[in-house]
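Quick heads-up: structures coming right below.
Computed from the coordinates by the stated procedures, all read-outs in this text should not be read as laboratory data. Owing to the predicted nature of the structure, the values given are computational and were not obtained by experimental measurement. Cβ atoms are built from the backbone, for glycine too; each structure is taken alone.
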Structure I
Amino acid sequence: MRATERDKAGYRAPVGKRFYVATLVLLWALVTVIVLFPRPALCEDDTLTIGVFPRRNFTETIKAFTPLTDYLAEQLGRPVRLETTRDFASFWKGVRAQRYDLVHYNQYHYVQSHKELGYRVILKNEEFGRSTISGTLIVRLDSGTKSLANLRGQKIVFGGGKKAMMSYIVPTYLLRQAGLERGDYVEEFALNPPNALMAPYYGQAAAGGVGDVVVTFPGIREKVDTSQLNFLAISEPLSHLPWAVKKDMDPRTSQQIQAAMVRLRDSKEGRGILDRAKLTGLATATDADYDVHRHIIHRVSGKRF
């Protein structure tokens with residue numbers, strides 16, 4: 001067939017060339033779809049990480065806050081991961097590395113991380129129906145200790161280390177207000193606040209520095225007769241343990257988290273989640289709520305946050 005006749009009949013390219021052209025068209029279509037309609041991110045970057053400080057042991061912390069984690073994942077429509085550590089030093093490394101998008105820690109941790117890393121508080125605990133907590137110095141009723149001045153030269157056991165807000169910093173502030181400075185008494189530390197409370201009860205110290213809620217812990221009431229203990233001194237009510245978000249979290253997400261956690265108390269299911277975390281509620285909080293803590297920290301340690 002001559003060329004003119006072949007053109008009139010309709011030219012068909014060889015099979016190999018037709019396949020090559022079709023492949024290019026298909027690839028172009030796929031690129032267009034990916035660019036214009038990207039797949040929703042379900043990768044690690046979309047996961048919100050909650051960090052909870054080791055106020056309790058590792059296993060108990062995970063068990064207590066897993067229902068809250070699952071609830072937030074449902075409310076936010078994105079993966080949420082819960083993390084804790086076995087000690088405060090490791091947890092603080094995670095805070096410094098800004099590993100946690102939402103973090104639950106003590107008041108000292110918060111004011112320090114706010115100044116140095118820009119964390120923003122959005123919530124505070126409500127425990128036993130209160131969103132405040134006080135630091136105390138506890139003695140036995142039959143000890144004969146009637147005032148803080150009687151602790152001069154005596155041993156005082158504090159619950160936790162020197163960054164424990166309610167069981168060291170605030171009780172120490174009470175001592176400073178009474179005129180007792182470092183060296184006027186013997187300072188020792190228990191592993192945790194419950195152990196600090198038991199020290200005076202069993203005659204191992206003249207007083208224990210703890211948060212006032214410690215006497216209500218079920219484990220304490222099983223081990224000691226709390227009616228034999230006395231609050232020798234107690235601070236003013238201070239804002240409870242905070243929850244804060246990273247400085248670069250978008251306001252819409254932080255508001256969603258705040259609203260979802262506050263309304264937990266409004267339903268039976270939500271109250272069950274709170275109960276598992278040993279909370280009676282979560283209240284909104286602002287940075288100004290922790291200004292009193294900053295003043296107390298400065299008086300005790302000289303640090304300004």
Structure II
Amino acid sequence: MPDTGVMSDTEPDHILLQARNVEFDWADVPLHWIPGDPFSTHTLNVLHLLLPAGEDWFVETFKEALPLIEDEKLREDVIGFIGQEAVHSHAHSGVLEHLKTQGIDPTPFTRQMEWTFRRILGPRPLTGLRSRNYLVERLAVVAAIEHATAFLGDWVLNADGLDRARTHPTMLDLLRWHGAEEVEHRAVAYDVMRYFDKRDARRLRTQVLVTPVLVWLWVRGVRFLMRSDPSLAAWSEHRRKPHYSDFRAAGRRGTLPTTWGLVKRMSTYFTRSYDPRNEGSTSQAVRYLAESPAARAAAK
């Protein structure tokens with residue numbers, strides 16, 4: 001699949017967002033589902049550590065905002081977004097249970113994520129303008145994160161390197177199904193934030209804060225998984241630690257994004273002309289969602 005990263009002229013103007021039932025069978029998925037590549041496997045496994053708590057928080061934040069939105073089209077999009085994010089959280093939670101059966105207990109890390117989203121970013125006893133401003137701040141955080149999930153979703157839909165590496169088809173389907181829905185609803189969080197605050201100052205300031213936090217959490221997650229992986233117990237401590245050289249090598253193989261690709265895609269959020277609809281193709285996403293083995297299995 002060619003990596004276009006932009007919409008084609010045949011993109012639909014608007015589609016009705018809906019949650020899709022999916023059914024994944026993890027029984028035969030190995031610990032290193034990218035064969036012979038624990039680093040790439042665990043770098044992508046960080047998604048499963050971060051997303052259940054994060055997407056549950058997205059849902060609660062958007063539920064808080066929904067009664068304040070009077071635009072009916074935007075309300076429909078928000079309701080569809082909430083449904084999709086709730087299914088995503090459940091699907092990734094299934095992977096966490098599978099990791100436990102393979103000797104990696106993700107609980108220490110996921111509890112920290114739950115605490116972070118609940119205590120640091122959760123509701124506060126505020127009223128009036130302070131309450132509304134705090135809500136918009138959290139919506140801006142969601143929009144900043146959703147920018148990253150959108151271009152990563154576009155990347156995984158077009159990541160031929162994952163096919164060449166013989167990535168296990170069940171996990172590859174999870175990543176691409178999720179990535180396709182992230183592309184499909186990529187504009188919703190941004191549109192909601194702009195509904196409440198059209199100024200660029202909050203948008204840019206929030207992304208400046210969110211980007212390094214995301215990188216830090218991801219690095220911590222990879223370190224946690226590599227350290228917890230029982231199959232790597234014979235490796236030296238130095239070898240089990242993730243290094244930037246590992247990331248660069250995976251980028252060259254195509255099993256992870258390249259550094260330049262990440263910087264380029266992340267930086268588009270800082271341009272005045274930014275529009276999330278330019279991050280990926282709705283048509284491509286919808287095509288994959290129609291073909292997803294997990295979606296077909298659930299439909300049966």
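For this structure, a couple of remarks:
- Here distance in nm of label points 7 Å out along Cα→Cβ at positions 131 and 195 is compared for structures I, II. The highest value is that of I.
- With Rg and Dmax of the Cα atoms in Å derived as 29.4, 123, matching label from I, II: I
- Relative contact order in percent (Cα under 8 Å, 6 or more apart) - highest-scoring structure of I, II: II
- helix-only ellipticity at 222 nm (-39500 (n - 2.57) for each DSSP H run of 4 or more, over all residues; to 500) from the coordinates reads -21500; which among I, II: II
- Source structure of the calculated read-out (distance in nm of label points 7 Å out along Cα→Cβ at positions 99 and 123, 2.1) within I, II: I.
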